[in-house]
Every structure is written in structure tokens, then in C-alpha cells.
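Multiple structures follow.
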Structure P
Amino acid sequence: MLHSSYLSAAPGLDDLLEIVVNRRLKKSWRVKVNFRTGERVLTIPEVLANPPEEVRESLIRWAMLPMTRKARRNAAFASNKKTLEETIRAYMESCGVCQERKSRFNPAAFENQARGVNYDLQMIFDTLNRTYFHGEMKSYIRWGHGASKTSYQTTRVDKGGNQFNLITISGVYDSPQVPEYAVFAIVYHEMLHIAIPPYMVNVRRVVHGKEFKAAEKKFPFYNQWITWERENMSRLIMNARRRIKRKSARKV
């Protein structure tokens with residue numbers, strides 16, 4: 001049974017989705033699925049009990065996302081899920097909860113994590129910085145895990161309480177099978193997140209707004225990068241995970 005405040009946002013789902021408010025939850029929500037009947041139970045914190053319509057719709061759409069392995073491997077599924085979660089978290093942040101945790105780090109720890117086997121991220125960052133950002137952007141940059149599929153930019157806090165930027169690039173890009181323009185493109189994309197940070201529109205957090213997309217398309221190899229990613233990334237990730245699995249099996 002739907003929570004009363006969600007009825008108007010979820011017509012026809014009364015028999016499939018139950019929404020329960022759990023006051024012990026503070027910053028998270030979860031869904032439990034009965035794969036035999038298709039029924040789902042969405043458990044939410046109290047802050048989401050009576051949200052704006054857009055947030056209610058996002059929660060319901062999130063709860064009703066397909067849960068099969070095939071669906072979760074789909075890039076469109078991941079993008080849709082991320083967008084829904086960003087909308088929900090942005091509302092929670094506006095209510096004073098779910099603030100980004102800022103652990104304290106020593107930035108020097110990242111200085112030696114930019115040089116990979118095939119590509120030097122610091123060289124790429126410096127080149128892009130001079131070309132597109134007048135050499136004024138400041139950020140540390142590092143390679144992520146060898147089988148990681150996600151690149152991202154975050155703000156960290158050092159031991160003195162000072163904020164600094166950190167860009168992490170998906171480890172699968174550090175491969176001889178990845179063209180140089182693709183590595184430059186993904187680094188440029190993450191640098192843009194620093195130059196054009198997310199902003200709020202009502203309760204929605206806009207990450208890739210019109211200004212961001214326009215700036216991203218100024219990169220000369222933007223279209224080639226997008227095409228290359230679509231055609232190759234899934235295979236590279238799968239191969240990287242297989243290599244790591246084989247190494248782990250040999251150690252055992």
C-alpha cells in the first residue's frame with residue numbers, strides 16, 4: 001500500500017508498491033522486491049515522507065526500476081538511476097540531511113597516483129589546463145581501480161580544513177586499446193565539473209546543464225569519444241574484470 005502522500009504521483013501502483021517510512025533511516029532509502037509476485041516495498045526516511053511532486057515521482061520511478069542483471073548492465077539504466085538519485089539527494093540536502101561527507105586527507109598522497117602504465121594523467125591535465133582553462137585550474141588527479149568504470153570529480157578537505165579538488169579517472173582508460181583522444185576527453189569532462197559546478201533548479205540538482213554540454217562539445221574529439229565509449233567501454237570493463245579475477249584465482 002502506498003504512503004498517502006504518494007498516491008497522486010503513482011496511479012495504478014497500489015497493488016505493486018508499498019511505501020514505508022522508517023524513522024531510523026536518515027540518509028538512505030531502499031527497495032525490496034518479491035520477484036515471484038512483482039510486489040515491491042520501498043523504505044524511506046522521514047524526510048522523504050512528504051516531498052515535492054518531482055521528488056515523489058523520482059522515488060517511485062527509482063523503486064520500480066528493473067532489477068535484472070541484464071538491465072543493470074545497460075548504460076541507459078545506470079544514467080537514469082543516477083539522475084533519479086541525484087534529484088532525491090538534492091532535496092535531502094536542501095532539508096539539511098545527506099550532506100556530502102568531507103573526510104580529511106593529505107593531498108600529497110595523490111601526487112604519485114597520476115602516472116599509469118600507458119598514460120600520464122598529470123601531463124594530460126596540464127595540457128588541457130593550458131589549452132582550455134588558462135592554466136588556472138587546480139586539482140589533483142589520479143587513476144581509479146583497474147576495473148572501475150566510473151570517472152568522477154570530488155571535493156576533499158585536507159588536515160588543515162582547506163578544500164581541494166580531486167579527479168579520479170576510470171582505470172580501464174589506462175590501456176593500449178584506448179585511443180589518446182579518449183583519455184584527453186574524459187579528463188576534460190571531469191575538469192569541466194570543476195569549472196562549471198552543479199547547481200540547483202527548484203529541488204533538482206543539475207549536473208550536465210546547457211552551459212556544461214555546450215562547453216563539452218567544444219572539445220575537438222567529443223563526437224569520436226562518445227562513439228568510441230559506446231562501442232568499446234563495456235568490452236574493456238569486462239576484460240579488465242576477467243584479468244583481475246584470474247589474478248585473484250592464481251593467488252589462491
Structure Q
Amino acid sequence: MKTNNMFALTIFISLCVLAASLAAATHDYQIVKTEELKRMLDDGIEMTVVDARNPEEYQEVHIKGAINIPEKKFAEYQQELPGNKSAKIIFYCNGIKCGKSKKAAQKVINLGYTDISVYAEGMPVWEEKGMPIYTGPEYEKRIETTIISSKDLHALINSGADTFTIVDVRDPEEFTEGHIQSSINIPVASFASRSEILDKKKKIIVYCNSGGRSYNAYRKLMKLGYKDINQAIFADWKAAGMLVQKS
């Protein structure tokens with residue numbers, strides 16, 4: 001009988017611990033989508049939009065009207081928060097896989113603020129959808145991409161490794177007509193919006209016909225926080241006589 005009681009007590013304690021863990025894992029902020037945030041801005045709703053990225057990223061480009069409170073320097077910048085603890089505050093950073101906005105939102109909730117939201121799609125999607133932005137002098141600065149040759153890409157594919165993803169950023173019709181073997185299709189026009197399917201732990205190789213669209217996709221990947229990125233050129237792949245698959 002005593003053994004049964006001890007077993008029941010153990011189960012009860014375990015359930016209590018689990019319940020506490022689940023409670024701690026829940027968040028007290030709301031998630032807003034791109035169109036919803038745009039509507040609130042257009043309607044003139046009183047709120048503070050906060051860019052939780054670092055100051056350099058903020059100075060390059062940010063949502064028009066947003067202020068900068070870097071999550072990693074939160075203590076230094078928190079005086080920029082509204083004095084009213086019931087004020088509406090919306091945080092954003094560099095997309096779904098960027099945790100800065102969520103961490104910053106939790107920090108202000110811990111300070112007693114009650115109307116907190118996170119724009120999880122973040123700056124890359126906002127920019128991609130043509131929403132109002134502020135751009136600094138570094139915005140148009142050309143970046144240097146890392147090019148992978150057709151020969152090296154062919155060898156990588158034939159290696160059978162599962163450490164990379166090849167992305168064709170052209171339109172679906174172009175992809176259907178012919179593409180590099182084992183590649184997936186994410187058109188550059190919706191690249192940031194659909195980038196969450198890409199594993200940050202893998203090398204991401206983007207390509208298009210001549211390099212223009214894949215350059216833009218490469219730039220978006222950098223802003224989304226991907227570290228291992230390569231660019232390939234489909235025209236070079238075909239010129240080298242490599243296999244072209246058709247859907």
C-alpha cells in the first residue's frame with residue numbers, strides 16, 4: 001500500500017513539474033503578419049514598432065518609423081521604451097528563424113508591459129513585399145558572393161552528401177523546363193517568405209540563369225542569418241554539358 005502511495009506521489013510531482021515547464025514555455029505576446037502590421041500602420045494605430053536587430057542592420061534598412069532596441073544590448077536601450085506599460089509594442093528582426101524579436105518581447109513582458117506583439121516574418125519579408133522602408137547609405141552596397149563552379153557542384157551532388165540544398169530561384173515555368181539535378185524551386189520574388197524550409201545548418205546553393213536573381217536570393221539569405229551560402233550559374237552548368245532535369 002505504501003509503495004502504491006509513493007508511486008502515486010511520484011507521478012503527481014512529475015505532472016506538476018511538466019505543467020510548470022509547459023507554463024514557462026508559453027508566451028504572452030501575439031504574432032502579427034505582414035498585412036496586419038501594414039494595416040495598423042496605415043490606420044494610424046498608436047504603437048511603437050521596435051527593430052531588435054543590431055544597430056548596423058537597423059541603419060542599413062528598417063521598417064519606416066521603427067525605433068532600434070537591439071536585443072543583445074537591451075539594458076542599454078530600454079529607456080527608449082514607452083513609459084506607459086499598457087502601450088502597444090511590436091518587435092521584429094530578421095525573420096521566422098531569428099530569435100531576437102521573441103527574446104526582446106519576453107524581456108519587456110518581464111518588465112510589466114502587457115500589449116506586446118512580434119512580427120515574426122521580419123525585415124526580409126517586409127522588404128520583399130514592397131512595404132514602406134527606410135534605407136541608409138549602405139543599402140545599395142554591392143556584396144561579394146561565393147561562386148561554386150559547375151565542376152565542384154557536380155562533384156558535390158555525386159558525393160551523396162546530405163549537407164547542402166540547391167535552390168533554383170527562377171520562376172516555376174523555367175524550373176519545369178529544365179533545372180540542376182536534386183534542386184528545389186523557390187522563386188526569388190517569394191524567397192524570404194518561403195525560406196523557413198531551408199536548414200541553416202546546411203550549405204545553401206542558389207542559382208538562376210545568369211546570376212541576377214540568385215544574387216538577390218544570396219543577399220536575402222545573408223540578411224536572414226544564413227552563414228554557408230554559394231551561388232551557381234545555370235548557364236555555366238549547361239555550357240559544361242552537365243545533366244539538366246525536366247519536370
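Name the one structure among P, Q that helix-only ellipticity at 222 nm (-39500 (n - 2.57) for each DSSP H run of 4 or more, over all residues; to 500) of -11000 was derived from. List each step's numbers first, then the result.
Numbers: P: -13000; Q: -11000.
So the calculation was done on Q.
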Which structure, out of P, Q, was distance in nm of label points 7 Å out along Cα→Cβ at positions 78 and 230 calculated from, if the result is 1.6? P
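Out of P, Q, choose the structure whose coordinates give FRET efficiency 1/(1 + (r/R0)^6) of positions 62 and 142 (r between Cβ atoms, R0 = 25 Å, to 0.05) equal to 0.25 when calculated. Let's see the in-between values first.
Working: P: 0.25; Q: 0.75.
It traces back to P.
To test your reading of the models, identify which of P, Q gives 2.3 for distance in nm of label points 7 Å out along Cα→Cβ at positions 198 and 238 when calculated.
Label of the source structure: Q.
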Of the structures labelled P, Q, one was used to calculate relative contact order in percent (Cα under 8 Å, 6 or more apart), giving 13. Name it. P
Winner on distance in nm of label points 7 Å out along Cα→Cβ at positions 158 and 190 once structures P, Q are ranked, highest first: Q
When distance in nm of label points 7 Å out along Cα→Cβ at positions 38 and 150 is calculated for structures P, Q, the one with the largest value is Q
Which structure, out of P, Q, was FRET efficiency 1/(1 + (r/R0)^6) of positions 110 and 174 (r between Cβ atoms, R0 = 25 Å, to 0.05) derived from, given a value of 0.00? Q
Working back from 0.75 (FRET efficiency 1/(1 + (r/R0)^6) of positions 126 and 206 (r between Cβ atoms, R0 = 25 Å, to 0.05), computed), options P, Q, answer is structure Q
Computing Rg and Dmax of the Cα atoms in Å for each of P, Q, the value 23.0, 80 comes from structure Q
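Where a number appears in this text, it was derived from the coordinates with a stated rule and is not lab data. This structure is a prediction, so every number in the text was calculated from the model and none was measured. Cβ atoms are built from the backbone, for glycine too; each structure is taken alone.
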